[in-house]
1. Hey, mean count of other Cβ atoms within 10 Å over residues 21-28 derived from one of I, II reads 13.0; which structure?
2. Quick check: -21000 is what I get for helix-only ellipticity at 222 nm (-39500 (n - 2.57) for each DSSP H run of 4 or more, over all residues; to 500), calculated from one of I, II. Which structure matches?
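Please treat every number below as a calculation from the coordinates, not as lab data. Remember, it's a predicted structure, so these values are computed and weren't measured experimentally. Cβ atoms are built from the backbone, for glycine too; each structure is taken alone.
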Structure I
Amino acid sequence: MYFRELPEPLFTYALFHDFISAIKSPDYKQRVQSIKDLVRQLPVCNHDTMQTLFKHLRKVIEHGEENRMTTQSVAIVYGPTLLRPEQETWNIAVHMVYQNQIVELILLEYENIFGR
């Protein structure tokens, strides 16, 4: 709930459409690199909070046998909370698919995206 109530989401409004464009790339390596580049463009406080949050969420996923939280489940819960457009439009369902895919990709590629 905390992240949903922030005045601006963790993935800033300014980069929302760039993240959506990046996840649409047909080439997986290019998607990962584009998302990584965008994460690095975030304000330091957003980046560092995101890194800490996703590190924790990966630990949650590691215990998926006990808590039933898979990478996809976590992405479904956190996608729309962490990444949303400034103005909701008619294509909210389409955005939700991409929001979930972005969070899922970051969870799967955490080391690559946040590694130095």
Structure II
Amino acid sequence: MEVSTAVNRRELARYLARVDDRWPIEIAFLGGARVADEQGAPPQRERGPEFVVVLVSPAYDGMPWLERVYQAGSLWDGLEMGARADVHCYTPSEFERKRESMRAVREAVDSGLDLLAVS
């Protein structure tokens, strides 16, 4: 039995809708090993997390970071997607800093899927 490594775009759209119902999302990217696989990355590499989700909303302002990540992460359906996700939730100003300082965020933005363009 072969396990599919394809990215479930229908579930991604549902996930984004669940998140956007709670916080209006301005920027959303999906990166990680599964996205790299779809884009033709070679199999012999350090995989890292299967999925990296980057969400940006001004509504996160004043909300503790761990609470944002926990709530947005609990909306991710790992069974439908085939793996858990590392979820990053930032305000617009935090995002500008993190895209420069965090490799996972930078890679999701530079080579991942723009979820707002996909949905």
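1. The read-out was computed on structure I.
2. The structure behind it is I.
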